[in-house]
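**Student:** Quick heads-up: structures coming right below.
FYI, it's all coordinate maths here, none of it is from the lab. Values in this document were obtained by computation on a predicted structure and should not be read as measured data. Cβ atoms are built from the backbone, for glycine too; each structure is taken alone.
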Structure P
């Protein structure tokens with residue numbers, strides 16, 4: 001670090017988001033293999049509700065829930081892109097340096 005510079009706290013926050021916060025949120029939604037709706041729709045596909053409406057409902061739910069995990073992974077990619085464009089150090093007084101709020105909640109991400 002050169003004189004007149006400070007650590008980029010914003011980059012550190014981005015690293016936490018891409019490595020921990022977003023993956024933990026993704027895993028809280030669904031931590032398994034296959035489609036998140038498989039367990040819900042298993043009863044329907046085994047004859048619990050057999051009709052055209054059930055098939056349409058199942059297909060719609062499976063399509064929508066299949067997009068959930070990908071959305072989290074896309075978010076990780078977006079944050080990673082921003083993280084990789086940030087310098088390790090910024091000029092003293094830069095908003096990304098020591099002035100950056102270091103304690104964030106999920107609402108701020």
Structure Q
């Protein structure tokens with residue numbers, strides 16, 4: 001019954017409209033893509049910014065500044081470190097930080113080559 005053709009004269013206007021809608025929905029569309037479609041889409045894309053090829057050395061400079069600041073703090077604390085446990089601990093922590101920064105700096109420097 002579903003596939004049987006319906007007599008068009010026996011249909012009311014609403015049923016006729018329903019049949020037209022059903023036929024339109026069941027029709028397979030044929031896609032039509034213009035030949036220059038890809039070129040038009042590519043023209044609409046924004047242009048790419050040029051990639052900066054100048055290297056920045058912010059991390060390198062930060063490591064050097066940190067090493068200098070840690071060394072200055074070690075030198076400033078050296079006269080006060082005798083006999084005070086607090087200054088001894090602080091000096092050892094700064095010394096460890098200085099050594100770690102120096103190792104990190106040398107390892108990073110060799111890995112960039």
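**Student:** If helix-only ellipticity at 222 nm (-39500 (n - 2.57) for each DSSP H run of 4 or more, over all residues; to 500) computes to -16500, which of P, Q did it come from?
**Tutor:** It must be structure P, since only it matches.
**Student:** Something else now. Taking distance in nm of label points 7 Å out along Cα→Cβ at positions 44 and 76 as the quantity of interest, name the structure among P, Q where it is greatest.
**Tutor:** Largest value of distance in nm of label points 7 Å out along Cα→Cβ at positions 44 and 76: Q.
**Student:** Check the numbers for distance in nm of label points 7 Å out along Cα→Cβ at positions 20 and 92 across P, Q and tell me which is largest.
**Tutor:** The maximum falls on structure Q.
**Student:** Of the structures P, Q, report the one carrying the highest value of distance in nm of label points 7 Å out along Cα→Cβ at positions 28 and 84.
**Tutor:** Comparing P, Q by distance in nm of label points 7 Å out along Cα→Cβ at positions 28 and 84, the maximum is at Q.
**Student:** Where is relative contact order in percent (Cα under 8 Å, 6 or more apart) largest, in which of P, Q?
**Tutor:** P
**Student:** Quick check: 0.3 is what I get for distance in nm of label points 7 Å out along Cα→Cβ at positions 36 and 68, calculated from one of P, Q. Which structure matches?
**Tutor:** Derived from the structure labelled P.
**Student:** Moving on. Which of P, Q yields 1.72 for Rg/Rh (Cα atoms, Kirkwood Rh), as computed?
**Tutor:** Matching structure: Q.
**Student:** On distance in nm of label points 7 Å out along Cα→Cβ at positions 12 and 100, which of the structures labelled P, Q is highest?
**Tutor:** Largest one: structure Q.
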